[in-house]
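What follows draws every value from the coordinates through simple rules; no lab data is involved. Just so we're clear, the structure is a prediction, and the values are computed from it rather than from any experiment. Cβ atoms are built from the backbone, for glycine too; each structure is taken alone.
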Structure P
Amino acid sequence: MTTGANRILDDFAKLMTDAAGAAQGVRKEAETVFRAQAERFFNGMDLVKREEFEAVREMAIKARDENDALLKRIEALEARLAKGA
C-alpha cells in the first residue's frame, strides 16, 4: 500500500504523463491544420510540380537543339545558293 507522500508523487507523475500526452495530441492537431492550410495555399498559387517542370525543360532543350540544327542547314543552303548565283 502506498503512503501519503508516495501516493501524491504517483498522482503527480500520472498527471504529468497525461499532460504530456495531451500536449502531443495538440501538437499533432496543430500540424495537421497547418499542413492542410499550407496545401490549400500552395494549390491556390497555381504552382507546377517538379516532374512537370522537368518534362517541359527537356522538351525545350530538345526544341532548342532542333532549332540550332535547322539554322545550320539553312545557313548551308543559303551559302550554296550564294555560290550558284
Structure Q
Amino acid sequence: MKKKLPILTTDKEAEDFIDNADLTDYDLSGLTPVRFEFQPKERSITMRLSEPLLEAIKEEARHSGIPYQRFIRQALEKAVHPKNS
C-alpha cells in the first residue's frame, strides 16, 4: 500500500521532502496539474458580458481554485492553442 503524502507547511519542508523521499512510495493519484503563468501581461482588454455569464465564470473559477481573470485567460488560450492545453 502506498504512503500518504505528508502535510508540508513551509518551502523548506517541501524541498527537504523532495530531496530525500522516493516518490514512487507515495500515492500521487489525488494530485492535480498546476499551470504557472510566466509571461508578463502587458496588454489589457475591456469586454462586456452578461451578469449571469460573469457569475458562471466566477463560480467555475472558484471551483478550479484560480482567479476568474486567469480562468478566462486559460479558456482563451485553450481556444486558440487547443493542442497545448
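Remarks
- With mean count of other Cβ atoms within 10 Å over residues 35-42 derived as 9.8, matching label from P, Q: P
- Structure from which 0.35 was derived, FRET efficiency 1/(1 + (r/R0)^6) of positions 19 and 59 (r between Cβ atoms, R0 = 35 Å, to 0.05), options P, Q: Q
- Here distance in nm of label points 7 Å out along Cα→Cβ at positions 43 and 67 was derived from just one of the structures P, Q, and that gives 3.6; the source is P.
- Label whose coordinates, when volume of the Cα convex hull per residue in Å³ is calculated, return 128 (choices P, Q): P
- At a computed -33000 (helix-only ellipticity at 222 nm (-39500 (n - 2.57) for each DSSP H run of 4 or more, over all residues; to 500)), which of P, Q: P
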